[in-house]
Structure formats: C-alpha cells, structure tokens
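The structures considered in this document are given below.
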Structure I
Amino acid sequence: MEAAEQIKKFHQFFEEVYQAGLLESVRMGAKSMLIDFTELSKFDHELADMLLEQPEEVIKSADLAVQQFDLPTEAKDFNIRLENLPESQKVMIKDIRSKHIEKMIVIEGVVRQKSDVRPQVTSARFECPSCGNILAILQLDTQFKEPSRCGCGRKGKFKLISKELIDAQGIVLEEAPENMMGGAQPKRMNIFLKGDLVSPISEVKSSPGSKINIVGITKEVPIILKSGGKSTRFDLLVEANSLTATEETFYELDISEKEEKLIKDIAKDKNVFKKIVDSLAPSIYGHEKIKEALLLQLMGGVHKTRADGAMSRGDMHVLLIGDPGAGKSQMLKRIGVIAPKGRYVSGRGVSGAGLTAAVVKDEFLKGWSLEAGALVLASNGICCIDEMDKMTKEDRSAMHEALEQQTISINKANIQATLLARTTVLAAANPKLGRFDPYDLIANQIDLPPALINRFDLIFPVKDLPDKKKDELMASHILSLHQKPNKIVPEIKTKLLKKYIAYAKQKIKPKLTNAAMDEIRGYYLKMRASGGSEGNIKTIPISPRQLEALVRLSEASAKVRLSNRVTKNDALRAVELLEYCLMQVGFDKETGKIDIDRITTGIPASQRNAIIVVKEIINELESTIGKTIPIEDITAMAKEKNIKEEKVEEVIEKLRRSGDIFEPRRGFVSKI
C-alpha cells in the first residue's frame with residue numbers, strides 16, 4: 001500500500017469514526033488522541049496489519065491525515081496514540097528479541113527510574129553561505145547531523161538558522177514481580193518518551209513505583225566504544241507511542257455512575273459494617289476484631305494540614321503479633337490484594353534501603369540516582385511487612401520516620417532528598433520465643449524496640465489456644481475450603497469492595513461532632529485518671545498518641561458509612577477497639593491497671609518503682625557497710641519495703657546488665 005493511499009484511508013477512518021473526538025481533543029488543547037486498534041482493524045484490517053509491521057511509516061501517514069482536517073495552527077504537531085492492541089503483540093520484557101526491532105509491541109512493568117525531561121532536536125534548518133539556499137535536515141539519529149553538501153557545490157561549514165525542539169525523557173521499566181518465573185531476576189528495558197507523554201499530567205502516571213502499560217516501537221541503539229567506533233553489539237530501546245497506568249492508588253480509581261449507585265446502596269444498609277468486614281477476608285476464619293481494624297485501616301482517617309504547616313497523619317498502622325499458623329500472613333496477602341497500591345515485603349528479605357530509598361550508581365542516566373523503596377512505592381497505598389521480628393535492628397530503625405512523619409529523608413552521595421511516603425503499614429511478627437507463653441505477659445514477649453511499637457495505633461496479639469468448639473468450626477471451615485475452593489463467595493465482590501473503599505477515601509472527609517469529641521475526651525481523661533500510683537510513680541495507662549489514634553479510628557468508622565459526620569457511635573467503636581488492644585497488651589496484672597509503659601518503654605511502672613527502691617537501698621548500704629554490699633542485706637531491706645525476693649533478684653540482674661552495678665565476688669555487688 002502506497003503512502004498516499006495510507007493517508008487517504010486514515011483520513012476516511014478519522015472522518016467516519018473519530019471526527020467528533022478529534023475536534024474535541026483539539027478544542028481542549030490536547031496534543032494527542034487515543035485510537036482504539038480494534039476500531040481500526042474493523043475499518044481496514046490490511047492497514048491495521050501494516051501498522052504492526054511498519055509502525056514508523058504508518059503512524060507518520062496517520063499524523064499527515066490528521067493535518068488534512070481544518071485544524072487551528074497550534075494543533076500542527078498533533079499525535080496519534082494507540083491502545084487496545086491484540087494479545088499477540090504483548091511481549092514480556094525478557095522476551096524482546098531482534099525480530100521485534102521496528103515492530104509495534106506492548107510491554108507492561110513497574111517504573112524503576114526516571115530521568116529529567118530534556119529538550120531534543122527533531123529537525124534543523126541550515127543556510128548555505130555561498131548561495132543562500134536553505135537546507136532542512138531531519139534529526140532522527142542520536143547524533144546531530146549537518147548537511148554534507150549544497151546544490152551549488154559547497155561542502156561543509158553551513159550556518160544553523162533554526163531548530164525544532166521536543167521534550168524527551170527516559171524511564172527504566174522493570175518486569176512486574178507477579179509475571180516472573182521462579183528464580184529469575186526481573187529484566188529491565190529503557191523506554192524513551194517524548195512530546196505530550198512527558199506533559200505534567202501524564203508524568204504523574206509514570207512516577208517510580210507505578211505499574212504501566214507501554215505501546216511502542218522497538219529500536220536498536222548503537223553502543224559507542226571507548227575508541228569512538230561503533231560496537232557490533234547494539235542496545236535495545238522502546239520508543240513509546242502511548243502510556244497507560246494499570247495500577248492506580250485509591251485516589252485515582254475511576255468509578256462509573258452505575259458503580260456509584262451500587263456503592264451508595266450498600267452504604268444505606270444498616271449492617272453495612274458487618275457486611276464489609278465479612279467480605280474483607282472470607283476465607284480466614286474468626287478474628288472479627290482484627291478484620292474490623294483492618295477495614296478501618298484501609299479507610300484511614302483524614303489527613304490534616306494545620307495553619308502553621310504542621311501535619312497530622314490520617315494513616316493508621318496496625319501490628320499483628322501472634323503464634324505461627326494463626327493466619328497473619330494470609331490476612332496481609334489479602335489486604336495487599338484489596339488495596340490498589342499494595343506492596344508485600346517479608347522479614348530477612350528486607351533491608352533498610354529497600355524499605356526507604358537507595359542511592360544507586362546509574363548507567364542509563366549517568367551519575368547517582370535515587371531508587372524508591374517499598375514504603376515510597378506504596379505511597380497512598382498499603383505496605384504489608386511480614387516477619388518484622390526477623391529484620392535486623394538497623395533496618396527496622398529506618399522505618400521510624402516513615403511511620404510518624406510520613407516522609408523519608410536521604411542524605412547520601414551528594415543527594416539530599418525528602419521523599420513523601422504517605423503509606424499505611426500493616427506489619428506482622430512472631431513473639432520472642434516463636435509462640436506465646438500463656439503464663440507470661442504479652443508485652444514481655446514482643447521482640448521489637450519500644451519506640452517502633454509506640455508508632456502503631458493498634459497492636460493485636462493473635463493467639464492460637466486449643467478450644468474444642470472453636471477448633472471444630474475452624475477445621476470444618478478450612479477443610480470445606482479445600483474440598484470446594486469457590487464455596488465461599490463474599491457478599492461484596494473484591495472489585496466492588498476496592499471501589500467502595502476508594503470512593504470513601506476520595507469523597508468523604510468526616511468532621512468530628514461535639515458528641516464524638518466528648519466521648520473520646522471522656523474516655524481519655526478517665527483512663528489518665530485511672531492510672532494507679534506505685535509508690536511515687538504513676539502508671540500511665542494512655543498517652544496522647546492513643547488519643548490521636550482514637551480520632552483516626554472514629555473518622556475511618558464514619559467513612560465506612562460514607563458519612564461526613566463522626567457520630568458518638570463511631571467514637572464508641574474506636575474506644576472499644578483501642579480498649580481491646582490495651583487490655584490484651586498493656587494490662588499489668590500486678591497493679592490491675594492498664595499501663596502503656598509496658599509497650600512504649602518496655603519497663604512497667606511497677607517494675608520501675610522497684611528499681612528506684614533497690615537503688616536507694618544500695619546507696620544507703622554503701623554509706624554504712626562500704627563498697628562491697630552483700631545481696632542478702634539488700635533482699636532483707638527490700639522485704640521491709642514490701643518487695644519480694646524474686647523481684648529483687650530480677651532488678652539486680654537488670655541493673656547489672658545496664659552497667660549500674662557489678663559483682664566483685666559471688667553474693668556481693670558494688671556500684672560502678
């Protein structure tokens with residue numbers, strides 16, 4: 001098919017199918033228009049086949065056909081972009097071969113790196129100094145070309161009059177992990193974007209971490225050797241024709257009018273809360289309270305920026321600590337599926353840089369560049385961290401800033417950057433000894449630094465205790481799932497549930513009513529006052545961090561009902577959840593009170609009081625006996641002050657470890 005005929009056919013195709021769309025795009029000031037490939041193949045399959053085989057020329061013809069319409073002058077560089085290509089054109093990045101060069105292909109992957117937008121020359125005009133002739137040269141290669149000779153016979157030294165520039169940008173696309181075969185490392189491909197694909201609107205879609213679909217033409221790029229010559233090996237590059245995002249955040253999900261109606265109908269239901277909780281993870285038996293918390297976590301509170309620029313986060317972090325085989329990882333995986341931008345990472349396979357951001361030596365963009373880690377990639381989504389207790393201490397400390405301030409600061413290799421990480425974290429860990437000891441306090445069995453635990457709004461122990469009735473139900477549930485995998489159908493399908501949560505996050509910004517505020521304030525003050533005093537130390541049952549958690553939980557509860565008001569019932573639900581967690585984790589049996597210090601500092605107030613008393617006894621005895629103090633004397637004096645013998649031994653052991661005292665010989669201690 002000749003070029004003239006191609007232009008004619010395209011003109012006819014646009015006239016019949018896309019005329020209204022074309023004029024609308026031009027009127028809106030767009031620089032390109034998406035064409036559905038199936039429409040084109042219906043119109044003329046020969047033209048469609050040619051487009052796949054010789055994309056360069058055919059797309060040029062399509063662009064020329066558009067210019068034949070009576071369009072305003074500013075639309076002269078209007079581009080045609082293609083979508084919906086046949087399955088046969090989909091190629092995995094690792095399967096791109098030399099036979100694909102100069103062909104139209106579709107690839108999918110995750111953006112790993114992205115260069116800055118820089119101008120590139122598309123054509124240049126030169127003037128011949130001898131005869132004044134104007135020569136136009138198209139710049140299609142990577143090297144800038146000058147005319148070799150003029151019609152008048154002159155060679156070289158031509159004057160550059162003007163050049164046309166176009167915005168260009170390079171991105172590195174990596175295969176998505178779910179498309180990988182076991183054991184293979186994900187392959188990467190350089191993608192070249194230009195024109196309106198790098199406009200600010202479409203730039204958002206191609207930010208690192210997003211999953212995108214690229215329709216483009218495979219090109220070969222010569223590798224220049226150190227000697228200046230070309231290598232026999234060539235590099236591959238895909239010149240993008242169109243770019244579509246396949247994975248969106250909650251805030252970008254498109255919701256149609258029909259779906260909106262369905263969502264509003266669900267919200268009107270009186271049992272909306274139970275309905276959604278049951279649909280959240282129907283294949284996991286029990287754990288109602290945890291599922292309720294996970295739903296509130298998906299909804300999130302309201303992110304607020306105050307007048308002085310201080311921010312309070314709306315995201316809630318939840319920590320599940322429990323026995324092996326209690327279904328923690330299962331819940332994490334399921335939440336990763338429901339959240340549009342879910343990332344799942346696990347224990348020993350995580351480094352601090354992998355969670356936050358790594359500074360890497362960059363081949364494609366030259367120099368150093370930042371590679372976003374899991375917490376940044378999951379911004380506006382959820383990051384599920386499994387086996388958190390297996391991570392090293394240094395790697396865990398990288399998360400502190402991300403959990404509270406929701407930013408990640410990097411100062412390495414001359415890169416000073418603060419990345420936004422508005423990520424909700426759902427973490428799971430095992431107790432210190434692998435399983436809970438039913439006779440010991442839960443707080444003593446959490447093997448995580450107190451400063452990190454303090455940043456989690458809710459902490460749930462997931463216990464696996466034998467109970468005949470419960471075990472019977474659970475066994476039937478699991479076995480029936482194995483017998484008929486599709487037996488359990490959630491009331492609300494996963495796709496609709498995702499849209500429901502997205503709708504609530506996009507549209508609903510609930511405000512606290514006075515009744516809800518009074519309820520939360522009342523509970524907070526009651527809890528603060530209830531702290532019993534141990535000697536001269538008061539137990540702290542609740543801290544301001546929990547107060548903020550209550551506000552976030554109440555706002556999330558209002559979002560579930562798609563309500564813009566946080567009512568008293570929402571506040572009660574939040575209080576009930578927090579109380580449940582505090583009773584499980586922060587209850588101090590010795591005082592019969594809830595003591596937040598158990599979790600936040602690792603030392604309960606009752607124990608801290610004993611430490612102070614024993615220290616005083618040691619000081620007293622030192623002044624009367626001398627440097628070497630028998631442990632028997634300390635125990636005898638402590639007994640008078642109502643401190644048991646085993647408690648004294650525990651305290652002395654603690655003081656020895658912290659380096660306050662040492663044992664010069666058996667049965668005696670001395671101060672350092």
Structure II
Amino acid sequence: MKPIKVIYNIIIFGLIVIVFRNWFLWPEIIGGDWQYLFPEMLRKFSFFPLSWDPANGNGLGGISPIYSLIIYNNFTISIATYLHIPWVIVYKIFWFGLFIALSILSSTTLLKSILSNVKYWQLIIGGVIFTSNTYILMIVGGGQMGVALAYSVAPLVLAWFIKIIHNSSFIIHHSFIAGLALGAQVMFDSRIAYITMLAVGVYYVLDTKYYELAKKSIRLAIPIGIAILLHASWILPMFLFRQNPFGDLGQSYTGSGMVRFLSFAHFSDALALLHPNWPENLFGKVYFMRPEFLFLSILAYSSLLFLKKSNRTIIFFTLLGLLGSFLAKGTNEPFGEVYIWLFEHVPGFVLFRDPTKWYLMIALSYSVLIPFSLLQISRKVSSVKYLVLAAFLLFWLFLIRPAILGQLGGTFQQHEIPKEYIVLKDFLHDKSEFFRTLWIPRGIRFNYFSNNHLIVALEKLFGTRYISTETKTYLQELGIKYIIVPFDPLGEIFVTNRKYDEEQYKDTIKRLETLSWLTRLHGFGRIAVFEVPHPKDRFWLTKNGKISYTMINPVDYDLTISITEPQNLIFSENYNPSWIAQSDGFTAVSSKTSMGLNSFFFDKAGDYHIKVIFAQERYFRIGWVIASITLTIVIFAILALKHKKE
C-alpha cells in the first residue's frame with residue numbers, strides 16, 4: 001500500500017475511533033432506545049421468532065410491526081446463547097460495530113461505482129460524511145440501531161440497483177446481490193428501505209429512455225422479488241389475513257396532527273444536513289440554525305458548476321439532495337401541506353410521521369457531491385490539493401465537535417445498571433407463576449420481563465399517569481400482580497420542561513399509597529413496588545370451574561377444563577381472530593371481550609382437554625421455508641456465477 005493511502009486510512013480510522021470510542025471502552029452500552037437485557041432475559045428469545053409475542057401490545061400480546069428486525073435480533077442473541085459468548089461482546093460487534101463497518105464500506109462502494117477514476121481520498125471524505133453526520137449520530141446516540149443498520153446498507157443497495165439500471169448488458173448475479181442487499185435492509189428497517197427504493201425510482205426515471213422501460217423494469221423486478229421472498233415469513237401471513245401491522249396504533253401514528261408535531265426540522269436545517277436536535281437529542285428541543293453547516297450545501301451543490309457536459313449521475317444526486325431536504329422538513333414551509341397530502345394519499349407514506357427519516361437522501365447525496373466538488377476544486381488549485389482535503393476534514397471536525405469532545409448523550413454517555421433493578425429482577429425472576437407488572441407511567445430500559453412476566457405501561461393502558469379504586473377489578477382481570485413506580489436514574493420519565501422532576505416521582509408514589517387495596521413491598525431502594533391482591537391467571541373462567549394449562553410456547557397452549565355450566569374461557573391477551581381453541585369434535589374461534597381480550601364460549605358442562613393455538617403461525621412457518629429456500633438458491637447462484645466468470 002502506498003504511504004499516502006496509509007495516511008488516509010489512519011485519518012479515517014482515527015476519526016471513527018474518536019467519535020465512537022465510548023461504545024467500545026465502556027463495559028455496557030446503555031441509553032436511548034437500546035434495551036438492556038439481563039442474562040436471564042436472553043433465554044426468552046428463540047432462533048426463529050414466533051408470530052405472536054406476549055410482550056408486544058403493551059404486554060398484552062401481539063404481532064410485532066418490526067418482525068423482520070426481531071429476526072436479526074434473535075439471530076444475534078442466538079450467537080451469544082449457543083456459542084456462550086457474552087452478549088455485550090456480540091451486540092458491540094453485530095449491532096454497533098457492524099453499523100460502523102457497513103457505513104464506511106457501503107458509502108465507499110457507492111462512490112467507486114458511480115464516479116470514474118475516483119481518488120482514494122474521495123472515498124475517505126465520502127465515508128466520513130456518511131458515517132458521522134449529525135443525523136446519523138443522533139440516531140445511534142438514541143439507540144435506534146435497526147434504523148442505523150438500514151441506513152448503513154443504503155449506499156450499497158443504491159449502488160447495485162444503479163448498476164442494474166445503467167449497464168447496457170444484463171448481468172444476472174448483479175440482480176441477485178441487489179436482492180440480498182435489499183432484503184437485509186428491509187430486515188433492519190422497512191422505512192429506510194422504502195426511502196432507498198424511492199431514490200432508485202428517481203434514478204430509473206432519469207436514466208431510462210422510453211424504449212428501455214420494459215427491459216429495465218424486468219431487471220428491477222428480479223431483486224425486488226428476491227427481497228419479497230426473503231421476507232415471506234411475515235409478508236405471506238400479512239397478505240393472506242389482510243392485516244395492517246400499523247392499523248392498531250391509532251391516530252398518534254397515522255394522524256396528520258402527529259406529523260405536524262414531529263416536523264422539527266426546517267428547510268434550512270435539512271439543506272445543511274443538520275439534525276434539528278443536535279447535539280443534545282432531547283425530544284422536542286430544537287436549536288437555532290447554525291450557519292456554518294450551510295457551507296456543506298454550498299459545497300455539495302457547487303458540483304453543478306463543474307459539469308462540462310450532461311452528467312446524469314451528478315444531476316441525480318443533486319435532485320436527491322433537494323428532494324430529501326424538502327421532505328425532511330415535513331409540514332414546515334415552504335409548501336408544508338404537500339407533505340400532509342403525501343402522508344394521507346401515497347401508499348407507505350404513513351410510515352413517515354417522523355419526517356427526519358428523509359435525511360437519508362441528503363446524506364447519500366452529500367457523500368457523493370462533496371467529494372466530487374472537492375476533487376474539482378483541488379484540480380483548480382493543484383499546488384495545494386492536499387490542503388483542500390485537510391481543510392475540509394478540519395472543518396468537519398469543527399462541525400461535529402460535540403462528538404469529538406464527548407458531549408453527546410444517549411449511547412455516547414456512560415451509565416451503570418442501578419442495583420435496585422438487579423434486586424427487582426431477581427425478585428421477579430424467582431417467581432414461576434404468570435403475572436404482569438404495571439409500570440407508572442411506563443417502564444424503563446432496566447425492566448425485567450419474560451413470557452410469564454410481562455410489562456404493561458399505565459400511560460398506554462389508560463392514557464393517564466394515575467389509577468383509582470375503580471380500576472382494581474380491571475387490573476386483576478389483566479393478571480397484574482405488581483404496580484411499580486420506577487427509579488429514573490437517567491431523568492427520562494418524570495420530566496417537566498425537559499428536566500427531571502422529583503416531585504412528579506414523589507406524587508405518583510403518594511397517590512398509590514392512598515389506595516387501601518394495594519400493599520407496598522419494601523427492599524427495592526427507590527423503586528416503589530405495590531402488590532395487587534388476587535390477580536387472574538393467563539386463562540380464567542367467567543363462572544365456577546377448574547382449569548390448568550401448560551404453555552408449550554407463546555402460540556400453543558394445552559388446557560384441561562372442568563365446568564358445571566356453560567361459560568366463557570378468557571385468554572387475557574389482546575384479541576385476535578386467529579386464536580382458536582380446539583379438541584376432538586370441538587372448535588371455538590375467539591370473540592372479543594369488552595376489555596379487548598380473547599374469549600372462547602363453552603355451551604355445555606363437562607371436562608375438556610383443548611389446545612389454544614394461534615392459527616397464523618402455520619403461515620409464518622411456510623414463509624420461513626420459502627425464505628430459506630430463496631436464500632439458499634440465491635447464494636449458490638451467486639457463487640456458481642462468480643466461479644463460472646473466473
């Protein structure tokens with residue numbers, strides 16, 4: 001390797017190490033949405049995730065809207081479990097480390113594939129911009145690693161699809177590789193995949209002549225079809241049962257009011273590749289525009305000044321950056337109503353109640369346009385071309401200086417596991433019976449949960465932070481045994497004006513202490529634990545009778561029931577018509593109770609041995625078979641075609 005390349009590698013390696021150093025120096029990564037998992041919790045996860053998870057639906061069960069990400073999550077946990085590798089090492093490699101590696105490798109791959117005679121230092125610049133801009137630093141600081149991994153693979157997906165569209169000859173293994181890359185991106189986050197494919201669509205329109213439409217459309221259909229087949233495990237049931245995974249999320253996810261509320265970025269922020277929450281990442285706290293960031297947009301779009309002839313690639317990335325800037329501002333001016341119209345009418349746009357996801361387009365654009373502009377500038381001042389590179393890197397370090405100085409929060413800050421939560425975990429784990437815990441107002445990342453010990457957030461259950469005597473029966477029927485007011489060491493729950501409010505915490509405990517039917521348990525430090533008397537089990541009868549059951553897994557239960565009169569069997573998980581109770585000569589489909597739970601009616605007295613199963617699981621398993629066959633065929637085809645080419 002040439003000495004200059006060694007220097008470049010040292011530069012990018014040093015910058016990445018400085019920015020992300022805390023991830024690998026600290027014993028644990030704790031912060032944001034990154035869930036802490038106790039060793040006992042790792043046993044809950046199986047290699048092949050089931051269609052129904054009791055922990056979803058606010059602890060009342062449901063099909064996860066992020067099922068594909070759970071596939072990867074369970075895969076990494078299985079590595080830790082079966083190979084006896086500490087989970088902390090596994091997630092630092094396969095989540096946080098993989099994000100860094102993929103971001104650099106895929107962004108440099110994109111540059112090499114679309115710029116002719118690209119310089120090595122251009123690859124360095126592109127990788128730095130894509131991996132350490134304010135948007136993605138806020139995402140990873142917030143622990144949204146599914147989004148981060150999908151973001152990191154976006155340049156790779158775009159690069160392979162551009163090859164498929166632009167090349168005059170059709171190379172089948174390019175389609176196979178593009179299909180695998182897109183399948184991986186959908187697994188990490190389907191919203192980021194949606195944005196990437198929209199970018200592919202823009203390139204397709206710009207690069208394709210009318211007489212090539214059919215030919216290139218077929219080329220695109222192959223990798224898209226592969227990606228769909230790779231996700232047959234959840235796409236097949238969703239299609240057959242006509243279910244919308246976001247249909248039960250309510251107006252907070254699908255209403256235009258929430259879109260307006262979450263439109264934090266202004267057009268100037270987006271144009272400057274400046275996340276509106278930078279650098280604190282406090283929800284709703286938007287900072288003033290930092291004019292120095294606008295130099296990035298000036299540098300990026302000055303690439304148009306260096307076009308000696310029509311260059312569709314540069315024009316494409318220019319349009320991509322402008323489109324991303326327009327969408328990332330959400331409902332803010334100019335033409336904010338356009339975003340509302342798109343949200344309400346364009347299929348799939350409902351996924352983007354948070355418009356900042358569109359920053360991906362800007363990051364993709366600037367990671368190409370800025371290296372291109374810098375090359376042209378260096379050619380104009382060839383005597384000091386290395387000074388151009390050095391000046392930009394110093395300027396970039398200045399822009400992201402909070403990351404360099406260790407001033408970012410979330411996963412970039414060191415946190416310890418409070419001893420109180422270890423004591424609470426041991427207390428709950430030692431109990432074998434089924435029950436739920438109600439957290440006021442909601443849980444914290446140090447919750448302990450399992451398939452038998454589930455977590456319910458009060459603010460999601462009632463839309464309030466308080467409970468009353470009238471709710472006693474309701475909580476008992478939900479199987480809630482303990483009510484917990486969490487100790488909030490990170491100041492994220494009891495907050496007033498974005499600051500921790502000790503009075504909120506104390507007031508919540510005082511209100512619970514006034515309820516005579518609750519018994520406070522001691523020994524948990526600053527975590528307040530109250531016991532609810534006589535909670536119901538997972539299955540219970542509305543009248544007299546005996547019942548016993550065994551959970552084979554969360555989609556399969558064996559029950560023995562003895563009743564002396566007709567009555568209902570209540571299964572205290574969220575209603576879904578796919579829950580079926582069956583035995584020889586008897587089948588009952590679930591009906592919905594007034595509480596939104598499952599109910600099976602037995603019209604005759606007698607003894608019953610039944611199975612309660614989730615019927616959709618069968619189709620999830622068929623989908624797994626389809627996905628496994630597809631993955632095997634595609635990998636072998638790529639290897640065979642590569643061997644044949646050699």
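Please treat every number below as a calculation from the coordinates, not as lab data. Keep in mind that this is a model prediction, so the values were computed, not measured. Cβ atoms are built from the backbone, for glycine too; each structure is taken alone.
One of I, II was used to compute relative contact order in percent (Cα under 8 Å, 6 or more apart), and the answer was 15. Which one was it? Corresponding structure: II.
Assign the value 1.00, calculated as FRET efficiency 1/(1 + (r/R0)^6) of positions 410 and 490 (r between Cβ atoms, R0 = 30 Å, to 0.05), to the correct structure from I, II. Write out the running numbers ahead of the final one.
On the way: I: 0.15; II: 1.00.
For FRET efficiency 1/(1 + (r/R0)^6) of positions 410 and 490 (r between Cβ atoms, R0 = 30 Å, to 0.05), the value 1.00 is produced by structure II.
Here FRET efficiency 1/(1 + (r/R0)^6) of positions 114 and 426 (r between Cβ atoms, R0 = 35 Å, to 0.05) was calculated and came to 0.05; which of the structures I, II was it taken from? Label of the source structure: II.
Say we calculate distance in nm of label points 7 Å out along Cα→Cβ at positions 170 and 634 for every structure; which of I, II gives the highest result? Largest value of distance in nm of label points 7 Å out along Cα→Cβ at positions 170 and 634: I. Among the shown structures I, II, from which was the value 63, 32, 23 of semi-axes √(5λ) of the Cα gyration tensor in Å calculated? Of the structures listed, the value fits I. Which one of I, II has helix-only ellipticity at 222 nm (-39500 (n - 2.57) for each DSSP H run of 4 or more, over all residues; to 500), as calculated from the coordinates, equal to -11000? Matching structure: I.
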